[in-house]
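Heads up, there are several structures right after this.
Computed from the coordinates by the stated procedures, all read-outs in this text should not be read as laboratory data. Computed from a prediction, not measured in an experiment: that's the story for all the values here. Cβ atoms are built from the backbone, for glycine too; each structure is taken alone.
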Structure I
Amino acid sequence: MNKITKVIGLITILIVSTSLISCQKKASDEGSKKVAKVVVALSGSPKPYNYVNEKGELDGYEVAILKEIDKRLPEIELDFQKTDFAGLFAGLDSNRYQVVSNNMTKKPEREEKYLFNDNYYVKNHTVIAVRENETKIKTIDDLQGKKVPGSSSGNATTLFLEKYNETHKANPIKIIYTEAGYAPVLQDVQNGRYDAYVVTETYVDTAKKELGLKLKTLPIKNEQEVQQSKGYFMFRKDQVELKKKFDIVLTSLIKEGKLKELSIKYFGKDYSR
């Protein structure tokens with residue numbers, strides 16, 4: 001082996017060694033970057049917003065959106081935590097969770113305590129669900145004296161019904177409190193246990209499709225007084241930067257048509273806009 005060959009060999013070894021050191025340093029640098037864990041709370045119901053599928057995994061429209069957000073924000077890792085509805089708020093208040101995903105609507109009292117996305121991810125209507133052969137009920141006023149289910153956890157529609165009764169004490173709506181899910185409650189409307197149900201239209205669509213229920217929906221003229229029709233992710237007040245990141249990704253998902261695609265997949269209709 002001549003001197004030139006030796007020199008070339010040494011140079012080659014040096015280049016390879018430098019390259020390996022550089023790669024190792026880059027890998028070390030990348031590994032040292034901290035990925036922030038973000039705890040997202042949801043109740044695991046109602047379907048199809050978020051639910052536990054037949055494999056025992058969390059699934060649904062909101063979960064699919066969150067997974068897209070997780071994929072596009074490499075600096076964070078979403079950790080899903082299932083809890084009851086009341087626990088969503090308690091968890092945010094105690095700093096156990098950073099985000100709540102449960103078709104949350106904006107209300108003044110909520111906006112005082114929490115942050116909401118600039119972009120909503122679902123928009124639909126609040127309606128009165130009744131049996132297909134029902135002819136006497138057409139408006140909220142027609143519910144006076146009728147049996148209507150409500151949630152003891154105080155959701156928006158129940159609060160509206162309670163407020164309505166305060167000004168109609170002579171003939172109030174008979175609110176029957178229950179913790180049953182939307183599907184069994186709608187089943188009870190068809191079976192006659194309840195006369196009607198003030199509920200979000202997407203829940204009726206899903207129950208009709210999955211259970212074959214014979215129900216119809218009636219529009220509510222002042223539906224915005226019952227509850228807001230847009231759903232948002234809800235954050236702790238100190239999660240300003242995280243909220244901004246979610247909004248950036250949601251804007252992309254809207255522009256790309258991905259949100260519409262996911263809505264049609266889970267709802268059968270485009271409720272994204």
Structure II
Amino acid sequence: MKQLHPIIVEEIPNSIKKYVKQIEKVTFPKQGCTSDVGILHTAKGRYVLKRAKGEKYRKWLYKEYYVLDHIQELEGFQSPKAYKFVQTAEQSWLLLEFFEGKTVREYLEKEGNEKKREYVVCEMGRLLARIHDAECPEPLVSKQPWIHRMLQEAQYNLTHYKVDGNQQLLKQLQDQHMICRKEVLIHGDYSIDNVLVHDGQIAAVIDWSGGACGDARYDMALAVRFEDGIFTGKERASFFKGYGKQISQNEFCYFAEGLYEFF
């Protein structure tokens with residue numbers, strides 16, 4: 001796990017301070033595994049501020065800014081506006097719109113009502129279907145198939161960073177030749193930690209650094225991973241009901257227990 005550090009007001013770049021005006025305080029949410037995340041409380045309202053250090057995480061933060069900038073006009077789902085991206089010699093900063101709410105993980109951990117749980121999971125599936133139905137912005141479309149790019153990046157990550165996957169697993173993935181008939185706009189890390197719930201309704205989807213024109217099955221597989229007792233068979237069924245179709249166990253294993261191990 002990456003060591004995260006609280007954001008101190010004195011460290012924040014002046015251009016961001018100027019944009020938000022006076023910062024009254026900074027609080028820290030639970031989410032944030034690749035960036036330091038703070039909520040800026042100002043006279044104008046609240047903002048999310050992310051800071052990344054190191055080549056890998058700085059690259060991801062810029063990618064999130066780039067993707068958010070290009071999907072902002074799309075309809076059918078809520079994602080944060082990206083207000084400012086600032087790079088210094090050693091770190092990168094991204095100022096984002098704040099959404100009220102808790103993650104689906106936090107919601108499911110505390111909500112005991114079966115019907116309410118099923119409703120939220122079903123809506124999470126519906127939201128993903130809307131994302132996949134949206135027109136993918138041209139700058140996010142690549143001539144090279146998404147799966148080829150991901151396998152190349154997996155090899156790079158295996159060589160240069162600490163990842164959960166190994167060379168044997170990567171070879172298995174390469175040999176399977178997983179073909180995608182139609183690439184769509186994907187989130188790239190559609191999980192219970194990146195979808196927000198407010199007042200029992202899905203409010204927004206955050207953390208878009210994996211956004212691309214890619215394979216819808218990757219998002220679907222990551223969404224229904226069994227984590228800490230969450231996403232049992234019943235919850236999976238609710239998610240796929242909302243989405244409108246499901247993936248096979250083989251597809252789930254390839255993406256969620258295979259490819260994702262390198263990211």
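Out of I, II, which one gives 1.00 for FRET efficiency 1/(1 + (r/R0)^6) of positions 220 and 252 (r between Cβ atoms, R0 = 25 Å, to 0.05) as computed from the coordinates? Checking each candidate, the match is II.
Computing percent of Cα pairs over 23 Å apart for each of I, II, which one ends up highest? It would help to have the intermediate numbers written out before the result.
Working: I: 60; II: 54.
Looking at the calculated values, the largest one is I.
Calculated for structures I, II, distance in nm of label points 7 Å out along Cα→Cβ at positions 100 and 188 is largest in II. Given structures I, II, which gives the highest value for relative contact order in percent (Cα under 8 Å, 6 or more apart)? Greatest value across I, II: structure I.
A value of 11.4 was computed for mean projected area of the Cα convex hull in nm², for residues 68-211 alone; which of I, II is the source structure?
On the way: I: 10.8; II: 11.4.
Of the options listed, only II reproduces it.
Of the structures labelled I, II, one was used to calculate semi-axes √(5λ) of the Cα gyration tensor in Å, for residues 52-131 alone, giving 22, 19, 15. Name it. Answer for the origin of the read-out: I.
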